[in-house]
1. Given a value of 2, 8, 12, 12, 11, 9, 8, 8, 6, 5, 5, 4, 4, 3, 2, 1, 0, 0, 0 for P(r) over Cα pairs in 5 Å bins from 0, in percent, calculated from one of 1, 2, which structure does it belong to?
2. Taking -16000 as the value of helix-only ellipticity at 222 nm (-39500 (n - 2.57) for each DSSP H run of 4 or more, over all residues; to 500) derived from one of the structures shown (1, 2), identify that structure.
3. Looking at relative contact order in percent (Cα under 8 Å, 6 or more apart), point out which structure of 1, 2 has the largest value.
4. For mean count of other Cβ atoms within 10 Å over residues 8-15, the calculated result is 10.0, so let me know which of 1, 2 that is.
Structure 1
Amino acid sequence: MGYIFYSITFTLCLFFTALYLTRHTWLPYLPIPEPIYSRLPTSFQDDIDAGLSSSAFDLSANVEAGDSRQGLDENAKKDVQRIMKRRGVGFDEARRLYMQERFRKSGIGADGLPRDPKLVTFS
């Protein structure tokens, strides 16, 4: 019985030593989960540094004017950053997708009109 125990222990030690010595080859293939919490920017300058600005949505004027507000909406920032990371798109595209989703949830069509069947418009 002792022979089997020592044989298994020695084999496992040998196996784990081989894994440790070759970790640089297999470690990049392990699925690493995304962090649960990432700190969101709290000012317009932080928003610019986080990539939440573009030529079509320029926040530099707010920074130059000394705007003392907290920056962009916290929930919207999280959603836009999640879209950017998951779909691999830029800020403008992620912002467009975010707004389309919000419009869809609010019952607004792609043309900007409400989807209410009782809607009456005059041209």
Structure 2
Amino acid sequence: MAVRQLRRCGYQILRTNYSLEHIGEIDIIARDGGTLCFIEVKTRHQNKTHDISPAQAIDSKKRQRIAKCAKYFLKKYSLMHCPFRFDIAEVILNKHFWQHQIIIRPHAFGESSPKL
């Protein structure tokens, strides 16, 4: 779902489910123009009004793990000087568990350039 929406928005998908043992995982790595995007996908159900938003569900530990994976990816592929950012793709499902909407939140957290 999120990959399809990102493509519609002009993102070029490079990797999905990029994981490093004992560190963490990045759901989607994509390029938006000249910027490398590390994207966390979070899904929530619309009928849970007391629930926090998908973006709020990503705690500081999760953000740190994503940043560590991103740093490793940037080093491994010699992209340390490439502009990058951390985005969130929020998937909101309706009460019947059908996709209701997908919201892409660019620059959702962390630094967004070659300093990690």
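1. Values: 1: 2, 8, 12, 12, 11, 9, 8, 8, 6, 5, 5, 4, 4, 3, 2, 1, 0, 0, 0; 2: 2, 12, 22, 24, 19, 12, 6, 3, 1.
Derived from 1, not from the others.
2. Details: 1: -16000; 2: -6500.
Derived from 1, not from the others.
3. The maximum falls on structure 2.
4. Numbers: 1: 10.0; 2: 13.8.
Only structure 1 yields this read-out.
Laboratory data are not the source of any read-out in this text; all were calculated from the coordinates shown. Please read these numbers as outputs of a predicted model, since none were measured by experiment. Cβ atoms are built from the backbone, for glycine too; each structure is taken alone.
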